[in-house]
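Chemist: Please find the structures below.
What follows is calculated from the coordinates using simple rules that are stated; it is not laboratory data. All values derive from a computational prediction rather than experimental measurement. Cβ atoms are built from the backbone, for glycine too; each structure is taken alone.
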Structure I
Amino acid sequence: MKTKQDILHIDDIKLLVDSFYAKVREDALLSPVFNERISDGWPQHMEKMYKFWQTVLLKEHTYYGSPFTPHAMLQVDHTHFEKWMDLFVGTIDELFTGVNAKEAKFRAEKMAEMFEHKIKYYQSNPSLLIL
């Protein structure tokens with residue numbers, strides 16, 4: 001069995017993202033949401049996620065964009081975010097340990113909380129959404 005290490009390189013980011021999204025694509029709750037939104041754009045989505053987490057965890061600024069905007073009108077609720085977090089944290093715990101692994105879980109939790117709050121707000125006030 002391979003010893004777990006921290007998330008230190010782009011290859012670690014790719015392993016995290018690939019492993020996590022493989023679970024998402026198999027999940028009964030999340031896969032319909034992701035597949036409807038992403039459709040045949042999975043390769044582009046994965047590249048964007050590599051850059052996002054590379055920027056967040058490795059401090060190598062490769063992601064440019066607004067992460068919330070593509071999610072603003074998704075028809076999701078608290079159960080979706082719980083499942084997303086379960087899969088994300090589970091993936092990290094299976095593969096990694098260390099400071100960046102802990103930071104990834106913290107950042108994901110804060111991002112999920114913020115996205116859930118904002119999506120709920122815009123679902124109740126769609127006329128306020130400016131994309």
Structure II
Amino acid sequence: MGNIATSASAARRLVDGFDPALIGVIHDAGNMVYEGFENYRMGIEIFGEYLSHVHIKNARWLRVQEGGAARWQAEPSPIEEGAADWSQLLTDLKASGYNGWLSFEDFSNPAISEEALAQQLAYVRSLL
């Protein structure tokens with residue numbers, strides 16, 4: 001978030017012309033809640049052979065009241081509770097033929113336990 005290439009199309013333009021065997025991009029649906037959202041399937045297709053890794057994390061939107069004004073603010077959330085649609089994204093990854101790494105990157109709980117990790121893994125496996 002807040003970097004040069006926050007969307008799939010911007011990331012592809014950044015790496016286009018480089019050898020995909022030497023440089024790749026990460027799909028991060030959790031970051032896309034904050035900024036850079038593009039349709040998952042379209043983004044995967046845009047990445048093409050540059051897609052080398054997928055982060056599994058999520059975020060949710062909260063309405064924050066500040067004085068008389070309200071604004072929306074994103075914050076990390078458990079994987080199964082956020083705005084990223086993991087069922088759709090995993091379906092789209094499978095349909096595209098992606099068989100690379102999926103890695104958990106949960107910032108919703110800094111003291112995550114082995115039990116919580118096992119629950120997250122079970123949740124993702126239930127979607128596969």
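Chemist: Which of I, II yields 23 for relative contact order in percent (Cα under 8 Å, 6 or more apart), as computed?
Modeler: Going through each structure in turn, the value belongs to II.
Chemist: Matching task: -10500 is the computed value of helix-only ellipticity at 222 nm (-39500 (n - 2.57) for each DSSP H run of 4 or more, over all residues; to 500). Pick the structure from I, II.
Modeler: Answer by label: II.
Chemist: Of the structures labelled I, II, one was used to calculate distance in nm of label points 7 Å out along Cα→Cβ at positions 96 and 120, giving 2.1. Name it.
Modeler: Attributed to the structure labelled II.
Chemist: With log10 I(q)/I(0) by the Debye sum over Cα atoms at q = 0.18, 0.22 Å⁻¹ coming out at -1.08, -1.54, pick the structure among I, II it was computed from.
Modeler: I
Chemist: Identify the structure, out of I, II, from whose coordinates FRET efficiency 1/(1 + (r/R0)^6) of positions 16 and 104 (r between Cβ atoms, R0 = 35 Å, to 0.05) was calculated to give 0.75.
Modeler: Clearly, the read-out refers to II.
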